[in-house]
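Just so it is clear, none of the values below were taken in a lab; they were calculated from the coordinates. Predicted, not measured: the structure shown is a model, and the values here were computed from it. Cβ atoms are built from the backbone, for glycine too; each structure is taken alone.
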Structure P
Amino acid sequence: MALVPYALTRPFLFGLDPEAAHELTLDALAKLQNTPLQCLWAQPRVADPVTIAGLRFPNRIGLAAGLDKNGRCIDGLGAMGFGFIEVGTVTPLGQPGNPKPRMFRLPAKNALINRLGFNNEGLASFLANVQRATSFRRAGGLVGLNIGKNAATPIERAADDYLAALAGVYPHADYVTVNISSPNTKNLRALQSDEALDALLGALQARRQQLATEHGRHVPMFVKIAPDLDEAQVGVIAATLRANGIDGVIATNTTLAREAVAGLPHADEAGGLSGAPVFEASNRVIAQLRAALGSAYPIIGVGGVLCGADARAKRAAGADLVQVYTGLIYRGPALVPACARAMKG
């Protein structure tokens, strides 16, 4: 049990600009992880081991990419009881992302809007941070590394960035996620279309086979998709994943839809909406993927998980594993073991 209840710290954090609060929290986690002061936020890890995509996950609850873009806080975040942590999105070169302000809270709906735009320090710094993380992995936790393209790279050259990032992260990843679904990098979601996706995944699969031979290990590769897809688009993506030997899918990223938050302050800000309003859309895509891909294909569900019942609903929709992000901001570290207990068995 955390020494300091999140209910005491949340009012202070919510009194700050959202991105300032985010950076303050990450700075504290980075400084205090693996010290006695980690007890301030640590939670017991619920034991519920499961093997998915050839990997043994200590439990079914993970952290979604985007919270720790530079991989600075893997051990500190892992102490909250996660079975797996996904960090990134990392791009080959560092980039500042979009102009500030670019993160907005919608507390009436337990939601966030962000248009960060893959702000990160680049591959070299990211990998140095990942290699410094030790305690989470020693305790059996798994680490996923999420890759994307630089904003300055033309969309027709996107594969170059993904291939460079894949080669960089491969030796250090338990699994790799290919992020083609952020709404905050121009034209990125076009990579989800039929021919573009097939070409990108074909190139990545060929490179992964080379890397597996070089490093003597097979690293599973997942693709993260958007919630703003119709059933026909989901079906095409499912077929393309299978055809290219991709190991699993993460559903979903943030949404561009605003119906659920219409009229609220900040509702019209550009960017991706996350939290409770994306819950149903995410579950719909998960269910469509499960129907298209069959019972054995690995699916990680993410979007709007704010309690144990939400995690169970993701599993009922067809997800094998569940990730949280916005829920952690609204509910705090206790959300992690609560969801893991709800998913157990």
Structure Q
Amino acid sequence: MIGLVAAGGAPALAESPKDPRARHMIRFEFDNDTFLGSDDVFTAAWSLQLHSPAYDTWDEAAPSFFGAVPGLGDDGKGGRVVRWAAGVSQMIVSPSDLSIAEPQPHDSPWAGILGVYASLSSYDNRRLTAAQLYLGCMGPCSQAEDVQRFVHEDLGRGVPPKGWDNQLDTKILGNLNVAGAYKLWATPESSYVPGRWASDLAIGGQIGLGNLATFARAQVEFRFGPSLPMGFTHVPDAPGLGIALDPLYPGSAPSQTRSWKAYASVVVRSTYFAYLAPAEGGKTENGGFHPGVGINHGQPELLIGLHIGRAPVALHVTYYRYLLGPEQIGLGNSLDWANISFEVRF
């Protein structure tokens, strides 16, 4: 994955030295494999998220009983910070050849997913816990056909898609995702300032339960750079398959400097999917049936990240590299894709 945190620094956004901990954040994420010369399987996705400021205690921002959830405690003043986030997202899945109107039972299905979600997180520079509830629908209700036709036909950005009558039919989706991370090693906290080299190494994992996706994931993440912020790696997974959170830890006395910051990240992970809604097949909108397709049973992934920025604006670019070639997992084309995320704190 490539995670790039860039901050542009428009003067209008920075006229007051507001405490970084007190800022909300808006994030827009865009996923696409066209960046890598492909346009199939996981075709595209987007999400729009609102993140709360960093609070010392839950009762400053939300019902205090959230702190009773294992791992989501707030430690009172000066400990872990807690945050909430909410968002809306859309995902598009399609076969390799968009110009075929007939069913393609041996390829990826036509499918669209639209959803909303809310997440909670608690973390410092050593440990992180997060949970997310997702609710959505797969099928014509997702408006995926309209979006792809607008981009490909009205904007002329690709082959006109002709097979949307074969899309998987309407299905209501729900998911609970829980994640955790812990640092095995880190440079002293005094190194986490602009202009000083720092690095850290963490392990983490995530579990998803629901009829969007049921899976288990384990990962190792390494961050390094001359202006590394405290916290953990931003991993912008496909909507509903990750957790919307801002994993950067502001500390008890965050710097209010507007210096440029740059760092990189490398994540190696493996995910075992027991269930993934678009891959399960099923009844199609036109009354047909699309068989299920193979899903990832533990294929290793490499996520590479580069981060650069200056508050209050941030940009993340993420490259997802699947280490086994498509022929090794029975597919004709690569599953690799890239993410671009843009953030504004206010």
Note: distance in nm of label points 7 Å out along Cα→Cβ at positions 64 and 336 at 5.2, derived from one of structures P, Q, originates from structure Q
If FRET efficiency 1/(1 + (r/R0)^6) of positions 32 and 216 (r between Cβ atoms, R0 = 30 Å, to 0.05) is calculated for P, Q, the one returning 0.65 is structure Q
With helix-only ellipticity at 222 nm (-39500 (n - 2.57) for each DSSP H run of 4 or more, over all residues; to 500) computed for every candidate in P, Q, -11500 is reproduced by structure P
Working back from 61, 40, 38 (Cα extents along the principal axes in Å, computed), options P, Q, answer is structure Q
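Please state which of the structures P, Q yields 2.8 when distance in nm of label points 7 Å out along Cα→Cβ at positions 176 and 288 is computed from it.
Going label by label, the one that fits is P.
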Candidates P, Q; distance in nm of label points 7 Å out along Cα→Cβ at positions 72 and 224 computed = 1.8; producing structure is P
If relative contact order in percent (Cα under 8 Å, 6 or more apart) is calculated for P, Q, the one returning 23 is structure Q
Kirkwood radius over Cα pairs in Å, for residues 168-319 alone, calculated, reads 16.2; among P, Q the input was structure P
